[in-house]
1. I have 0.95 for FRET efficiency 1/(1 + (r/R0)^6) of positions 26 and 122 (r between Cβ atoms, R0 = 35 Å, to 0.05), calculated from one of the structures 1, 2. Which structure is it?
2. Can you tell which of 1, 2 yields 12.2, 36 when Rg and Dmax of the Cα atoms in Å, for residues 10-89 alone is derived from it?
3. Starting from the value 1, 7, 13, 16, 17, 15, 12, 9, 5, 3, 1, 0, 0: which structure in 1, 2 was P(r) over Cα pairs in 5 Å bins from 0, in percent calculated from?
4. To which of 1, 2 does the computed value -8000 (helix-only ellipticity at 222 nm (-39500 (n - 2.57) for each DSSP H run of 4 or more, over all residues; to 500)) belong?
5. Please state which of the structures 1, 2 yields 3.0 when distance in nm of label points 7 Å out along Cα→Cβ at positions 106 and 138 is computed from it.
Structure 1
Amino acid sequence: MSNPRLDDQLCFALYAASRAVIAAQRPGLRELGLTYPQYLVMLVLWEEREAPIGRLCARLHLDSGTVSPLVRRLEKAELVVRRRSDTDERSTIVALTDAGADMADRADCVTAALGDSIVAAEEADPDGVPQFGVADVGALREALHNLIGELDRIESPQPRS
């Protein structure tokens, strides 16, 4: 048996890539005044307008101990409001304020910052043949969603009929 190598680990490649992507998006996040985790919450709410905390947790693959403080900070920034569910008083609903909804119109700056970084890397490639370019983003995203789906399926197997 050989010793495991860092560069052979999928988990490390995903971790390092995630950090690099978030760093590339930072100029857009700064423009919106959001942290990356806050941006993720806002993405869900821009899609759904409002959602219970449990739904936010499920969509973001995070626990309520992580999501609740993010929501509190977004509420303090007047981008969202929290209220008790009309049908289940144990459930907290998070909804966009007008300011939070309006921010969606400016949110393309985050994706644009990443795109600009990828284009700059393509243009700076000394061989003129980048190893990863803008055209590769969609295929990578799809492959990662497939991986997440498979791992979620294995972690939470469906009951047998």
Structure 2
Amino acid sequence: MTVEVRRATAADAWRLAASEPPGAAVAASHLRRQEAGEVLFLVALEDGEPLGSGVLVPGDVPELRHLFVAEAARGRGIGASLIGAAEREAAAMGATLVELGVGVDNPRAAALYRRLGYAETGERSKTTYEYVDRDGVRRTATETDVHMRKRLRG
């Protein structure tokens, strides 16, 4: 089956939201930011079903954030497809680099990024954020990210 990656629509956001915890509104937030011109919200679909998504934040060095692949679809190239699409979008914006952050507790994602040509910059950051857990309870978490960067072919 072929994976299609494109800009998310309202229908895509609605389908992604169906798998979110009650009250999370993550996909809706990404869609609002895309509609405001702040980000590019990408969705990966197979047979019309969203299997993953990511957000590209434009800038001098665009940043890929919120990369997500449904657990049942992991290991099938969905993440690599999303990253490739984000890199093409960044190049179309005139960027020569793309950045992302990966949690120090997420070695599987870090291995994917390294395999795709990303290298650690030596920079780390801590972010405290709120999220809604699977039971719909709002919680706070602090995450340490390792920053990674890739030079795009020009």
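1. Here the read-out was taken from 1.
2. Structure of origin is 2.
3. Details: 1: 1, 7, 13, 16, 17, 15, 12, 9, 5, 3, 1, 0, 0; 2: 2, 9, 18, 21, 22, 18, 8, 2, 0, 0.
It was calculated from structure 1.
4. On the way: 1: -20000; 2: -8000.
For helix-only ellipticity at 222 nm (-39500 (n - 2.57) for each DSSP H run of 4 or more, over all residues; to 500), the value -8000 is produced by structure 2.
5. 1
Only the coordinates and a few stated rules stand behind these numbers; no lab work does. Model, not experiment: these values are computed from the prediction. Cβ atoms are built from the backbone, for glycine too; each structure is taken alone.
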